[in-house]
Structure P
Amino acid sequence: MIILKAENIQKAYGKNELKVEALKPSNLEIEQGLFYAIIGCSGSGKSTLLHILGGLDRPTAGKVYLEGKSIFDMDNREIAALRRRRIGFVFQSFNLLSEHTVRENILMPLLLDGRDPDPEHFDRVVKELGIKDKLEFFPDELSGGERQRVAIARAMLPKPAIVLADEPTGNLDPKTGDEVLALMKDSAHKFSQTIILVTHDMEIASMADKIIKIDNGNIISVTDTL
């Protein structure tokens, strides 16, 4: 089943001789429940593609459909609500709130949306990610790997259709990074969620089900890893 579809999306900055095409006309289909890696060198357009797929940045042209709904035909308020409910985000810098506990950080998207958490789902997520004993800690009391696990739990708790991760292991040592990626893949499969991860590392990309290669703003290929 196709859960996310991009039709002729492109992104340009500036005008005339200063115009930069960060993403050239591109089409992409994402299947439900799979782990995708977007790979490319610095400046290739991979983060631009991820941000457009997640509704964080509007394309200059083209459409993106999530579960059959055209994201950019919505107004900004509707897009923000869609991101809170159907899209989870995991960033390299964790983006945790230092003055809030781990529990509060994980619950934040639901609280902002005025929704009550599902206690059973909460317990399952924190148990799967190995942070059940860290819930009353503050982010500064955790290791980098633990903070990234908290960020993943926060992304997964609202039961999003898709989890988008932009270089999520960039601030972690290789061993911890591998553990975090394995947890993301395992959790996504258990919770029937789709993951799209940006990386420049082919070894990391090889852990995904499918690899999207991008170069100079062009999607070059989408291939299976098996």
Structure Q
Amino acid sequence: MKKIGLIGGMSWESSQVYYEIINKKVRETLGGFHSSKCIMESVDFAEIEKLQHIGDWNTLNKIMIESARNLENAKADFIVLCTNTMHLCSEEITNNINIPFLHIAVATGKKIKEKNINKVLLLGTKFTMEKDFFKKILHYDYGIEVIIPNKDDREIVHKVIYEELVHGEIKPKSKENYQKIINNSIKNGAEGVILGCTEIPLLIKSEDVKIPVFDTTRIHAESAVKFALE
């Protein structure tokens, strides 16, 4: 079994979900008393959030590179970054380590293609929805068309993540707003919805909407287990 290196803390609520999914999947696959070989480098999200919102991606790159190197030095066999937004730093991470990096959009793209779905709604932070790092992989590598909510709805999605979900707050009104945004996307041809922030699955489950849900947290975590056991 390979040793998984996890970069966590963004937020810790979703990082603990990664840890739970990974260990449950290992036990489900191998049985008995098996659990995952893993190590986590957890950052202070207050520092990360501040740098995100002032646009200091140079410093964020340095923090992510240092975290990944720390995991490599701790004998991790590969790196899993337990957050969607910070995959904006993925190229810098991969250029500065000597072990594999499992990209969350690659894992998600494979899962979407398995379902023969060609058009999806992407929900996440404004960084994830508006920048190209996630959409580009789905489009160019998997031929998947990605749509995002309108500007007002993007603001709603973003605020719920940063003002509620990262603090572990689950509000019925926010769930209703997300459901409305997803239902509107169906009118625009969306065949599925990507929960492109590792906190969104705390709010939205597959039974809450009418189209297939792609939970990037679960997809990414389970792909890590598959890679670790290959």
Structure R
Amino acid sequence: MHPLTVIYLEHDGKVLLVDGAGAGPLKPEPGRLENDRLLRFPTHHETASMGIAYTEKGRIRVAFGSTEVEVVKGYPDLEWPKNWAWKDTCIADNAVHPIAREAIYRSLHRLVSKVMIQNKAGEVLMGRVERGHFRGSWTLPGGYMDHNEHPATGCVRETKEELGLSIELDRAEPVITQRVFNEEGVSFVSFTYKATWNGGLDELTLQTEEISEAKWFSVQEAYACAVSQFDREGLRTLL
């Protein structure tokens, strides 16, 4: 039976794995299909028995079947543990317990790129979204970045897809914000840029499956109706 609380220790890409009896450190074997010897994160007692102290960084909950496990994320108080497992190799070994693989997967940042488009009156262009986390709410144009895509490219692409609008970004540096929103522990990082456009709403071609309506708001109105914390952090710089 998997312990109900385990310690996810990570140091510069290295993670501590043990076997079912708590012996370790152990390393994954990428490509292994057999899972008769499961590798998992250690318990607090097992970590202490190895003489490893750590600083707690947070806690998440991971459900697997009918079991819910608390995963304590910690930074080990030791030099770089070269004999620990590379976190990137854990996903390719079936012997690594799904709780560990899920926690590692959640530790990867989700990258979002947004843009604050203003006209000469200083108003901000927003769209009412039809899907995703903020369905029915007003948000800035933007979304998830594609793999190997620069955030400055991502928000331009998203604006073209959502609104049919081609923009050029201002030279200002983006507003960069990071936050974990719930106990699942997924970390989002947002890059919010600025752009100027003085066209009319009738010039837009909305991707109606995603954006039902576009509208100009004053900065104060945009900030008040924004539901995304990342949008609010960007708009705060315009107030």
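Assuming 3, 11, 19, 22, 17, 12, 10, 5, 1, 0 is P(r) over Cα pairs in 5 Å bins from 0, in percent, for residues 56-135 alone as calculated from a single structure, say which of P, Q, R it is.
It traces back to P.
I have 30 for relative contact order in percent (Cα under 8 Å, 6 or more apart), calculated from one of the structures P, Q, R. Which structure is it?
Structure of origin is P.
Ranked on mean count of other Cβ atoms within 10 Å over residues 64-71, which label among P, Q, R comes first with the largest value?
Top value of mean count of other Cβ atoms within 10 Å over residues 64-71 goes to structure Q.
Work out which structure the value -10000 belongs to, where helix-only ellipticity at 222 nm (-39500 (n - 2.57) for each DSSP H run of 4 or more, over all residues; to 500) was derived from one of P, Q, R.
The value was obtained from structure P.
Distance in nm of label points 7 Å out along Cα→Cβ at positions 192 and 216 computed as 2.1: which structure among P, Q, R?
So the calculation was done on R.
Where a number appears in this text, it was derived from the coordinates with a stated rule and is not lab data. Small disclaimer: the values here were computed from a predicted structure and weren't measured. Cβ atoms are built from the backbone, for glycine too; each structure is taken alone.
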